[in-house]
Structure formats: C-alpha cells, structure tokens
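Visitor: There are structures below to look over.
No lab work stands behind these numbers, since they all come straight from the coordinates. The model shown is predicted, which means the values in this text are computed figures rather than measured ones. Cβ atoms are built from the backbone, for glycine too; each structure is taken alone.
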Structure 1
Amino acid sequence: MKDYTFRKGIELLALCEQAKLPIGEIMLLRELDESERSRDEVLGEMAKNLETMRASVEEGLSGGLRSVSGLTGGDAARLRAHAGAGESLSGGRMLEAVAASMAVVEVNASMGRIVAAPTAGASGILPGTLLACAKRRGWSDEALLLALFNAGAVGLVIAKNASISGAEGGCQAETGAAAAMAASALTELSGGTPAQCLHAAAMALKNVMGLVCDPVAGLVECPCIKRNAIGAANALLCADMALAGIESLIPFDEVVLAMKSVGRLMSPDLRETARGGVAATPTARAIAKRLEE
C-alpha cells in the first residue's frame with residue numbers, strides 16, 4: 001500500500017506528482033490510511049464540518065448577534081449591506097467573502113458553534129471565502145469537501161513545522177495560517193496546480209509575517225474579528241496571484257520556517273498575553289478594567 005505521509009510541502013508536492021492527484025485528494029488518502037476508515041466515513045465527517053461552517057456563516061450574517069462581552073456584533077451584516085448597496089471600494093464579491101468570514105468569528109464571540117480552522121480566533125477565513133466563492137462559482141459540496149482537505153494539508157505542514165497558536169507564534173500563526181489554508185484551497189477549486197496552491201499559501205503567509213496577537217481584554221474579539229476580514233482578502237488575492245502565474249520567490253516550506261523563527265523572536269507581550277499591541281492602549285486597558293468589574 002502506498003504511503004501518503006508527508007510533513008513538508010515539498011513532500012506533499014512529490015506525492016501529488018507521483019499519484020497525479022491534487023492536494024485535497026492526497027490529504028484524504030492520508031486520512032484514510034491513518035484512520036483506517038472508509039472513504040464515505042471520512043467524507044461524511046468532513047461534510048459535518050462543512051455544514052457547521054455554513055450554518056455559522058448564515059447565523060453571523062443575520063445581524064442579530066452580540067458577543068457575551070458586548071464589545072462586538074453585527075459588523076458582518078453591516079459590511080454585507082454595504083456591499084449590496086453597490087458603492088463599495090473593494091467590490092461586492094470581495095466584501096461578500098470578507099463579511100462571511102467576519103460572521104463566523106462573531107458567532108464564536110457569542111458562544112455559538114463554529115469549526116476551528118485552524119483555531120477559533122481564525123475560524124472565519126476558510127469558510128467565509130470558500131462558501132462565498134462557491135455561491136458565485138457554483139462549486140458543489142463535493143468539491144468543497146476536497147478543498148477542505150487541501151486546506152487541512154497546508155495547515156498540517158504549518159503545524160508540524162511551525163505553529164498555529166497565537167500564544168506561540170503570534171497572529172501570523174493563526175489568521176496567517178488560516179489565510180494560507182484558504183488561499184491554497186481556493187486555488188485548487190479554481191483549477192490551479194498543487195504547486196500553484198503552495199505558492200498561494202506562501203504568499204499569504206509572507207503578507208502577514210510578524211503579525212502580533214494582542215487580544216483586547218484577552219478576548220477573541222478585538223482585533224481578531226477584523227483580522228479575519230483582512231485574512232479573507234489576503235487569501236483571495238493570493239489565490240488570484242497564483243492562478244495568474246505569479247510565484248512565491250521563497251518556497252512554502254522556507255516561509256513556514258521563517259514564520260516559526262519570527263514567532264520565537266517576538267516578545268511574550270506580543271503573543272496572546274494581552275500585554276502589548278492594541279491590547280496595551282489606554283482604551284483597551286479601560287475596557288479590560290470595566291469588564292473585570
């Protein structure tokens with residue numbers, strides 16, 4: 001039986017080349033080998049994730065949410081309404097994906113059900129971009145399931161060789177990883193090659209290299225929700241660049257290692273401790289004090 005184990009992007013690309021299969025299919029085969037379950041069982045589990053993602057997008061866009069802290073809620077619906085008015089600078093299609101991404105993190109902040117992709121704080125980017133684009137492109141759920149396996153492969157490489165934790169690597173490891181995962185998945189869905197998928201992922205990571213994790217009052221709300229917005233835009237743009245034939249000068253595996261190195265160089269104050277960045281501003285400190293009281 002063929003071994004579909006991989007730890008690095010270059011190993012993943014080699015498997016794709018040998019089997020003449022896309023990244024999503026290779027990741028699915030890896031899961032079949034490791035879990036010793038049937039294809040239908042594994043796809044069925046991923047289908048449940050997809051349905052949860054879809055439900056969280058719809059709930060977040062309803063406009064009636066408010067976070068437990070009262071700090072956030074309703075911004076996703078506001079952005080979608082702005083996009084629908086036809087006066088946006090970014091374009092309606094872009095804003096639909098961004099609004100959907102914000103919607104999921106607003107659901108998370110209101111203690112709703114989401115899929116960590118790869119984390120709760122970065123949970124909006126992957127479902128928001130994929131589901132918004134699927135409506136426009138007519139992508140089937142079957143195609144989306146394989147795209148989620150594609151994203152999982154990219155996330156696995158990042159987790160194995162760097163980190164997907166804000167406490168360890170800053171927000172570059174959370175919304176950065178999520179954007180890389182989404183960029184790769186979008187590229188595959190659009191007919192891109194495995195190599196183009198990893199170029200998209202590398203560019204997405206490079207775009208947020210060094211991004212700090214500085215949650216106001218220690219809550220996954222501010223600036224996290226809006227960083228999911230920029231992460232969605234990052235993913236869409238990097239997928240388009242890769243599909244246009246633009247390549248990352250630095251290979252994906254090297255970008256991942258660079259991100260790990262940058263995370264280690266960050267002060268602990270900039271890694272999810274709420275002691276630096278915007279979390280240390282006078283307004284943020286006042287908010288934290290008020291919530292404590």
Structure 2
Amino acid sequence: MLEPRLRVALQKSGKLSEGSLDLLNKCSFKLRPAKNHYLIQSKEMNTDFLMIRDDDIPGFVDSDASDIGIVGENGYFEYILENPEHNLTVIAKLGFAQCRLSIAAAHDSGIQKLADLNGKTIATSYPETLRDFLAKNQIKAKILVMHGSVELAPKIAIADAICDLVSTGTTLKENGLVELHIILESEAVLIGRKTAAADISERTNELVFRLQSVIKAKDSKYIMLHIDKDNIDKLKEMLPGCESPTVLHLHGTDNKVAVHVVSKEGVFWDTIAKLKSIGASSILVLPIEKMMD
C-alpha cells in the first residue's frame with residue numbers, strides 16, 4: 001500500500017512564501033513554483049505543497065484540506081479568535097518573517113496613549129485580534145475593517161488610528177504615523193491539527209527535524225583559529241560555542257593550539273577584536289548548512 005502524501009499549505013506569493021520556499025529548499029525539496037501552479041508535488045518525503053492565500057492556510061489545515069501549513073502567527077491568532085472551536089496548534093516556530101501587530105496614530109492626532117483610543121475609530125485587517133485586545137484593556141473604540149492600505153485610513157479621515165503589521169516602521173513614517181503599542185510579536189510558524197493521525201504526526205516530526213536543523217545553522221559559523229593554549233579559558237568566555245571547543249596541538253610548537261568551535265555569527269563579529277587582543281591568529285570562518293543535536 002502506498003504511503004499517503006503529506007499535504008503542506010504555503011502562501012502562494014509574498015514575503016512569507018519567499019521565506020518558506022527558501023527554508024524548504026534548504027531541506028532538499030527543490031521547489032520551483034510557477035505563476036499559475038497551485039499544487040507542487042515533490043518526491044522528497046512524498047509531499048504535496050498547496051500554494052494558496054495566506055489567509056486561507058489556517059482554514060485549510062483546520063478543515064483537513066491540508067495536513068500542515070506555514071503561516072504568520074498574526075494570521076493564526078486571527079483565525080483561532082474568529083473560530084473558537086478550532087482544532088489547530090502551533091507545531092514549531094520557524095524564525096523568519098518577523099513582524100509585529102501594532103496600533104499607530106498620526107503624530108498630530110493627540111492620541112498618545114491607549115486610553116486616548118476610547119471613542120475613536122481604528123482601521124485594521126485583524127478585527128478579531130484588535131477586538132480581543134481592546135476588550136482586555138477596557139477600551140471602547142469602533143473597528144473599521146480594511147483589506148489593504150490600512151495606513152491611509154487616518155490620512156483620508158476615515159479612522160483615527162490603525163492596527164496593522166509593522167516590520168521596519170518605514171511605512172508608518174512615510175504616512176506620518178507613530179507606533180503607540182505592540183499587540184503581538186509575530187513570525188512564521190508551522191501549524192497542524194491537534195488530533196492529527198499518528199502517521200501524519202510522525203512524518204511532520206521528520207519535517208520539523210529537517211527545518212530546525214537548517215534554522216539552527218542559519219546564524220552560526222564554524223570557526224577555526226590558532227591561539228596560545230594558556231588563553232583557551234579567555235577564548236571560551238569571548239566565543240561561547242554550542243559545546244566545548246575542540247583543541248588540537250599544532251605540530252612543531254610548544255604552546256600553540258588550533259581551536260575549532262561553532263558560534264553565532266553576531267557573537268563572532270562582536271568579539272573578533274577581543275580575540276585578536278589575546279593572540280588569536282589564522283582565523284577561518286565557514287558557513288554551516290545544517291546542525292543536528
């Protein structure tokens with residue numbers, strides 16, 4: 001009997017789609033979606049990828065039209081608030097498509113704190129999340145639902161404030177808006193059903209293992225350098241690795257050793273001057289494709 005295909009829902013186009021495809025391709029899926037293709041079949045793990053609107057992904061998974069899906073946390077929370085009888089759960093956070101859902105208002109609006117929103121109109125594409133936030137904070141405001149160009153609402157005087165996704169904040173500044181409060185931090189997540197069949201859960205766990213191996217390696221580097229062995233303890237303080245560094249004696253020297261260690265790239269660049277100050281030399285930095293525990 002043939003193994004049933006694993007169905008994965010992905011955003012058809014957009015930043016979430018780009019990040020999802022990049023991550024999956026590093027897991028050997030080799031996905032190359034075409035403009036009008038809504039189904040991509042892969043021999044890798046016997047998988048079908050359904051390319052759909054991101055807003056539809058939670059519903060596809062919840063209704064068993066797809067086994068799992070990659071979606072932004074903001075979309076996931078909006079769906080479960082609108083559908084309290086849902087059967088969804090977050091399986092894993094995926095470390096890309098980071099953004100935040102925030103409330104913002106024009107810099108000259110007079111709205112400077114949450115209490116100032118009482119009696120005002122707030123435009124948003126996330127009415128359920130905003131409604132839940134307002135209720136928890138005892139704020140009575142009118143919600144105006146929009147499906148795009150939310151940042152224009154105060155400018156054309158149809159709303160006093162907005163609740164929208166923010167990445168860098170550039171769009172807010174371009175429209176004269178000031179961020180007042182972050183409702184939630186969001187990133188891409190893998191979601192599935194709480195009551196998934198055993199075979200689906202097993203195969204999903206295999207996929208999660210692959211994804212997390214790539215995610216762990218994303219910001220890490222394999223570093224090799226030479227240093228006096230008397231300075232090993234100082235090096236470990238400056239360059240913490242996943243495990244204790246590998247130390248190898250250098251042939252023809254009395255005190256020099258070669259050190260191999262895995263470190264976060266950001267930590268490495270922040271500490272390279274300090275490493276040199278304790279005599280580190282012949283520093284070699286290599287990318288890591290995957291990391292497994």
Structure 3
Amino acid sequence: MSFDLKKDGKRIVVICIAALIMAVNIKTFVRTGGLYPGGATGLTILIQRAAESFLNIELPYTLVNLILNAVPVYIGFRFIGKKFTLYSCLMILLTSIFTDIIPAHVITYDTLLISIFGGMINGFVISVCLIMNATTGGTDFISIYLSAKSGVDSWNVVLGFNVVIISIAGLLFGWDKALYSIIFQYASTQVLHVLYKRYQKQTLFIVTNKGKEVCEAIYEVSNHGATILDGTGSYEHEERNIIYSVVSGEESKKVLSAVKQVDPAAFVNVIKTAELSGRFYQKPTE
C-alpha cells in the first residue's frame with residue numbers, strides 16, 4: 001500500500017473538508033429539523049435521542065458512531081480495499097469529532113427546506129468522498145460491496161434500509177419527522193446518482209471510418225473492449241464501421257473525448273444501460 005504525497009495529500013484535505021461540512025449539516029439542518037438521515041449517521045442520532053428520551057442518558061455522537069461502523073469497516077477491509085477503508089475511517093472519525101465539538105446553529109426552522117437542502121448537502125458530501133475513493137461509512141460500505149459484486153448501482157438498497165430506520169424513528173418519536181426524513185434521503189440519493197456514476201453503465205454506438213483506431217482509443221482510456229460491426233449509410237450508401245462498447249458512467253466523457261480526437265466526424269449515440277450480464281472490467285478499489 002504505497003503513498004503518493006500529491007494525490008493522497010489532496011485526498012486527505014478533501015476528506016477533512018467533507019467531514020467538516022457533514023458535521024455542520026448535522027448540527028444545523030439535521031438537528032434543527034429533528035431528522036434521521038439514515039445509515040450509521042441516522043442510527044446514531046436515533047440511539048442518542050432514544051437514550052436521552054427513555055433513559056435520560058446523553059451519549060456522545062463519536063462513541064455511538066464508531067461502534068456502529070465497526071462491522072462496515074471490517075467489510076471494507078475484507079472485501080473492498082485497505083486504502084479505501086483507511087481514508088473512510090478518517091472521514092468517520094473526523095465527522096464524529098466535529099459533530100461533538102461544533103456548536104448547534106439554526107439556519108431555518110422550515111422543516112421542508114431543511115429536508116431538501118440538508119439532503120442535497122448530505123448527497124454532495126457522500127459523492128465527494130466516493131470520488132476521492134473514500135466513504136462516509138455505515139451503509140455506504142455495504143452498498144459499494146454490493147455494487148462491486150453485482151456490477152449494479154445499489155444505492156437504492158441503502159435508501160430501502162434507511163426507510164426501515166426512519167420507520168422505527170416514526171414509531172418512537174412521531175411520523176411527521178420520519179416522513180420529512182424520507183424527503184431528506186430522497187434528495188440525498190438523487191444528488192448521489194447525478195454526481196457519482198462509477199456503477200452506472202452506458203452503451204456507446206459509434207459510426208466511424210476509423211474503427212480500429214477508435215477501439216484502441218476506448219481501450220486505452222477505459223480498459224474496455226469494443227465490437228466492430230459493418231454498416232452502410234442510407235444516404236451516401238458508403239460503408240461504415242459501427243463500434244459497440246459499454247463503459248462506466250464516470251469514464252464516458254473521457255472515452256467520448258478520446259473518440260473525437262481520433263475521428264472528429266464520428267457519430268456517437270450514448271444509451272443508459274439498465275442491466276448488464278457477462279464480463280465487464282471494473283477498476284479495483286485501492
């Protein structure tokens with residue numbers, strides 16, 4: 001496990017900033033709205049409120065959050081990647097500490113605004129961490145493990161798990177906050193889908209006169225192969241190569257740029273792939 005000063009130094013700085021934003025979001029939007037974000041964060045807040053309401057005990061956020069992340073961290077080390085998990089541990093630890101020491105601050109008391117913008121901030125922070133090859137912990141580890149194993153975007157599985165947590169919160173503390181928490185989670189998941197596309201697949205159909213060169217460019221950029229089909233243009237009746245390839249969403253722009261460099265006149269059709277079966281190269285997590 002090597003350490004690149006420039007690359008890993010950037011990751012550490014970004015993770016520190018992301019942890020601070022996450023903690024501020026918890027102490028402003030989440031606490032003010034009485035919401036339950038889901039995952040380890042939501043479960044931590046639920047346990048804190050249950051202990052305070054029913055046992056009159058005030059539990060520190062850091063203690064509860066670290067205990068809840070023990071099993072997900074093990075899954076990360078065992079099945080995902082050691083470096084990835086170490087940076088995730090840094091994110092979990094810093095978020096927990098910042099949440100305990102940052103004073104609460106009210107921006108708005110409008111619960112709907114809190115649910116929407118708090119959820120968007122939450123999704124943004126999770127996306128930034130994932131782009132930096134780390135995670136905020138908890139169910140994120142499980143989702144990444146399932147996504148890597150099945151090759152399918154599994155973040156909706158996390159949304160389903162979070163609905164269970166929110167339902168328990170609704171039974172204990174009232175359904176109004178629980179329902180607003182679902183809006184929070186939905187906003188967070190939608191931002192995540194927009195910003196993080198590693199496990200989303202896109203099918204490329206490329207009409208070109210430089211089939212071999214285009215295939216080489218696709219492989220060089222993404223490590224994915226391609227299939228060359230023969231076609232004939234209906235207007236000019238000239239023979240063309242049709243390149244068929246499937247790449248991940250995060251690689252799509254780089255691949256398209258490489259194709260345009262090889263053949264600026266290439267006609268490209270990008271289609272969102274709902275399901276994929278067979279061998280598909282997935283860049284390993286560190």
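Visitor: Using distance in nm of label points 7 Å out along Cα→Cβ at positions 197 and 237 as the calculated read-out, with 5.8 as its value, let me know the right label among 1, 2, 3.
Guide: The value was obtained from structure 2.
Visitor: Which structure, out of 1, 2, 3, was distance in nm of label points 7 Å out along Cα→Cβ at positions 109 and 133 calculated from, if the result is 4.8?
Guide: Of the structures listed, the value fits 3.
Visitor: The value -18500 for helix-only ellipticity at 222 nm (-39500 (n - 2.57) for each DSSP H run of 4 or more, over all residues; to 500) was derived from one model only; which of 1, 2, 3 is it?
Guide: For helix-only ellipticity at 222 nm (-39500 (n - 2.57) for each DSSP H run of 4 or more, over all residues; to 500), the value -18500 is produced by structure 3.
Visitor: Say we calculate Kirkwood radius over Cα pairs in Å for every structure; which of 1, 2, 3 gives the highest result?
Guide: Answer by largest value of Kirkwood radius over Cα pairs in Å: 2.
Visitor: While we're looking at this one, here's another question. Work out percent of Cα pairs over 29 Å apart, for residues 101-260 alone for each of structures 1, 2, 3, then name the structure with the largest result.
Guide: 2
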